[in-house]
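J.: I've put the structures underneath this note.
No value in this document is a laboratory result; all are computed from the given coordinates. These figures come from a predicted structure and were not determined experimentally. Cβ atoms are built from the backbone, for glycine too; each structure is taken alone.
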Structure P
Amino acid sequence: MANNTAAAANEGRLPWLTRVAYGLGDTAQNVVWGAMSILTFFYTDYAGIDPATVGMVILLSRCFDGISDVIMGFAVEKTNSKWGKSRPWILWASIPFAVSIVLIYTVPQNAGSTLQFAYLFVTYNFCTTFCYTALNLPYGSLSTMMTRISKERDMLSITRMALSPIGKILAVSATLPLVKVFGDTQMAWVEVMSIWAVVALGLLLFCFYRCKETVVISARDEQYKEQKLPIVKSLKFMALNKYFWMAMTIWMMQNVIVCITGTVLPYYCKYIFMDDALYGILCLLETVIMIAFTMLFCPMLLRRFGKRNMSLIGVSVALAGHLIYMLNPLDYNWVVFSCVIRAIGFAPLYSVIFGFLGDVVEYGQWKFHMRQEGLIFSGGSVGTKVGTGLTSAILTGCMSYAGYVSATNGSAAVQSQSAINMIVSLYEWGPIAVWVILLGILLMYRLDKIYPDIMRELIAREAKGEL
């Protein structure tokens, strides 16, 4: 069995079709995640809900979501089925996930504020806290169970992040135009989301069919047979893993920047450029550039610089580009420029984020003699969701404080100058904070250099039946 472990580490190369199937799993999930990026816009300008109410629902939900992530992490660790630990959850959660995408857009428009809040809270949590968590966390940890070769996991991450924006393109760039075609009402949103739900379900089933768990670590399995999963010790070791905190922050900031641009840019287009359809164009442009850069250049950059250094270069480019955009933030062409530079600079980090987390799993096993695929990914997700929840609450709270006026069915309310100024300020300064934090974290990250030595020691240990 020890020889099988060593062989798995050396032979964990994956065919391209498997990489593509894995990436399409995130394409499916990004249909709902992309829809979430414009959900605030739907709530305020189609369902007529105050932005502060929306922000409060999202913030409270993120707290519950964080708890569900930890529970899901332990659930993955304890799962033992004929399909493995992570893989079966893709099958089990796919149908509820598809249904939840539709339910979240059926909020009653003419109900009282209390009923609306309750409906938002229940459907939002069913979608994100329950369905998305039960699907996304096992999906993420699945990559560490498909191969132990760091570069192979990086390529899985690159393929995943190259294909996942396609879901965002469907959910963001195509949704608003299709909503207008279907009547530009709340029901039009429900009809469009039903289409995306069917697409997501098909892609998830293909991902489940093609991606197999091949990593078997006998020492870990025997350890868990001898004793129950040590919850307190597991949480302690995760908390003491310094690279977990770095990878979690990197993942959090990746989602925070998407939250900032996805929340603010629709309002920016509607009230500064007087055309909310421009958001779809900008999002499509940024996403296509990111996909192209990820597919064409990130594998080459990975081989040349490694994931830490190529991410550091990319974030520096994104920060410089945003500072240049701020010279003339009210000009549409300069906003286009900011989207293009953000796509180019963000692509390197974006493409390998889950490679960072995969390496953290191996580092944790090396450091603490405990392997925690599910818990590492769930812990990272907790930070990500809480971070984006706080970001969303801050953004919507600032808009409400500045006097933003909600509307219904896509109409444009008359906004005060203070509300307009707040929209511009959020789009100007929010991304800068993200880029600065990322630069600081990446400068401290050193795991790339020591990873080969870690893996050699782990293989030697496992050959002796040790973790």
Structure Q
Amino acid sequence: MSSSADAPLSQRTVRAGLWTVGARLSSRVIDLVALLVLARFLGPADFGLVATAMTIIFIVEAILELPLASALIRLPEISRRAYDTAFTLGLMRGIAVAALMAALSYPLARFYGDERLVPLICTLALAPAMRGLASPRMVQFEKSMDFRRRGILEFLGKTTAAAVAITIAVATGSYWAIAASTITAPTVMMIVSYAMAPMLPRLTLTDWPLFADVVGWNFASQILAAINWQIDRLLLPRYIDTASFGRFTAANDLASLPFQAVAAPAAGPLMAAFVNAREKGTLRETYLKSSGGLVLILLPILCFMALLSGPVIRVLLGANWNEAAPILTWIALVGLVSLPVIPMPSLAMLVGRSKALAVRSLIEFSVRLPLSLAGVIFFGIPGAIAARLGGALAGSVSSFFLIREIAGIGCLEQLSVVVRPLLALVPAALALHLCELYLDFDGALHVSFVASGAVYCLTYAAFIYLFWVAARRPEGVEASLAGMIARYTCK
């Protein structure tokens, strides 16, 4: 009974996830094309300079991030005053970020020994300000699990930004091409959001109590999470040369693409699915399905990057970036540690346990900060990666126990979602190794790369299906995808 009642929710969640993931994948393809072009016209030092400026902006933006959409989506009915309060809070946040970054630009330029950072940081600070001004009414589509408009919004922003970046890079060969792209995307998205979800905002904080709980503990969590996220990028420019930092940044950005393309856009559908599941009493089952689905998708992508890092770097960035390949391997492998607990923040926000997120971030922070300080100062990039691994392990282990407390799901049961994907990965990795042995990655790099990727994906998909059938076709992402494929093939 519960299974059939849950099936429409599962299918709606998968469809919503496919829309958001598909849109984000399209956006990341655009990012890759832009990166491919920029890497030919700009060098590692240019990327390193912009990455240095963006690091502190990422930290400040993450610290001052307000989960306004999460607060709104929890409300049974969203009033006009709630929308206006959300807009006012977003505006205040944008002004605060821009003002703080302008004040910090000169001290940071002195700290890193590069005066070019002053105008660069001040200009880049406009990006988070624009992000905070998007129409709050966009959340009405997420609440109804309609993510098409959000996908279109991001696609338009990324397309325009890529065109601007490529044009400036080809014309000038300047690092300002990256800065222009960073500002253009959120500006276009902000403008288009009011065309999709019109509203004439009014400045008010009348409904502040609706946001107070989420913002309060979330603020503490974000301070710690932002430092955890960017501590290596904050320290490395001080102890390694700009070109090496540029290679580290490029490898880190590539390894982050699967999370940005799949995990990040899935947060909205997951939140909506958890809201529906709580009403139906199936929150526990829905969480396990969502965790298993994310592992099933992200595990093979990260492993492919780790196992074939050299060709990945040469195809996407060019031969000049070869030294980034081992960095990509290790960062991708470290990313595997966090896969089973990706949905944890959405679950904690739903049940009003923002404090749990702060606790997890504090545990990760207490491990990663000292490891990063020692690792970066004495070992540079290898030390930063080792510190990242230590922090990821601490964050994941603490998340397992917090999820057990929140949703009553045992740690072993949480880990069980990785079994079938891991088993399917073994023959896929073997197939990839055979491709490396017998395909020509020197003379026919792109053909060999595409062929090996196709063999790897098909092998993984085939064994996922076989193991799912052997497990008697349990409910989950495999079942939802199989049903959708069957319906489309029967048409």
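J.: From P, Q, which structure was distance in nm of label points 7 Å out along Cα→Cβ at positions 56 and 416 = 5.0 calculated on?
T.: Only structure Q yields this read-out.
J.: I have 30 for relative contact order in percent (Cα under 8 Å, 6 or more apart), calculated from one of the structures P, Q. Which structure is it?
T.: P
J.: If volume of the Cα convex hull per residue in Å³, for residues 48-151 alone is calculated from each of P, Q, which structure is the one that comes out at 95?
T.: Q
J.: When log10 I(q)/I(0) by the Debye sum over Cα atoms at q = 0.09 Å⁻¹ is calculated, the result is -0.63; to which of the structures P, Q does this value belong?
T.: Checking each candidate, the match is Q.
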